[in-house]
1. Where is distance in nm of label points 7 Å out along Cα→Cβ at positions 127 and 175 largest, in which of P, Q?
2. Between structures P, Q, where is Kirkwood radius over Cα pairs in Å highest?
3. To which of P, Q does the computed value 0.10 (FRET efficiency 1/(1 + (r/R0)^6) of positions 87 and 135 (r between Cβ atoms, R0 = 35 Å, to 0.05)) belong?
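No lab work stands behind these numbers, since they all come straight from the coordinates. Since this is a predicted model, take the numbers as computed values, not measurements. Cβ atoms are built from the backbone, for glycine too; each structure is taken alone.
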Structure P
């Protein structure tokens, strides 16, 4: 599988690491919050030097019960962050984490963002799919029910895998009709799911290969790790690395992380194991 990133093909025959750059004051992991020019510039350099191939920049915290941020403020944050990021790294491959079509449009057309990462897969902005079709950039569609304020009130599933598969089938069909084919899928670990449900999905992750799309996973320092290990957010790197490695064996193509160096090392070891077969 490949994706067209600004005219160049990104090949997913080996897994990629996406480094998180949060320009929010309230992201669940305090160590990831970067708001000043110096912090954003430093984090940009760190992500690239540690070996990530994609930077995922977000201006709206999607943690459970996160505070609502209006569109004007999200745009201000994204513009501020992208200006600094591209000044430090003009050739960086940047994904913008947003569910708003206007934010996506500005990020791509004004600054040159390469990918849009939408936690709602078009569910929170009816114009998003048409905007992606116009922008002609890869699109990450994630599974979630509700919004960040309500998602943890929607935990009931008759058959969780079937419901998520139907969700992606419907989204991909709508996107295909609009001419959008470069779509990555994200099962949405931690979004509208209990810890037990998250692990059930992880165990069956390889089944998402049926869609023949790159699979992105994001476990980094989340509750599904902390709850099982009895650790806090600061102590959850080891658990994150363990789940990242396991997800690679189950077919994950992109791991989205706070801790780039550890993830890159996991990918290198995974690749070495495959070379030895």
Structure Q
């Protein structure tokens, strides 16, 4: 299944359960993806997070119900997943710009329609990539566990990177890097296959040369042999990363002989991510389509 089809199946699942608690992990399963990768791809392709989509849809329907059916605010609040009328009112005002009471009196409201993902290939996009067949190698990694079933934000990942930079972890990894694998680059990678029912680890690391001081909370992880499609990503982050990933999802894989198999990582040569000429790489493990 390609990512576009997977996202549509996940959206269909969300729409069928808008009046129930929605697990991000269960939603991602409909796309045969991990929660981490699904949320990342959804945000890049759609331009807003999965959590935003769910909230906007619920508030849109709640507004219509208040305006057309004149329901009680407390009943509508509970129906669309809010514990109290106060929390519902705050969210309602942020989205619609008016209060639920004003909505009942005929105020102008906003609508947020159901999403339908359609692939449009216009051509003319240049993408640099190469195929890498990598034998088993080791990463020296510091991991942090994130909860499954909930919204994962880019801020959480960014904060983890900042933490590893400040405490010297990244510097020690560079000193122990095996340059023959991916140079002295630092990588970000998720390890869903090591996760539990409740959480999964995301790691920051480097190819390991077998020497040096690992430091606190740092482990060595073996990465199995895989074929990767490696995409060049050039420009200021995170805009360049999002643009490249969007093209990977909507243009490369739908027309390629390959399909992604879940494992992948980003390879960063430095922390100079605000440089307009910054260059990094996105590695996606693949297999050939049947």
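1. With respect to distance in nm of label points 7 Å out along Cα→Cβ at positions 127 and 175, the highest-scoring structure among P, Q is Q.
2. Of structures P, Q, the maximum of Kirkwood radius over Cα pairs in Å occurs in Q.
3. Q
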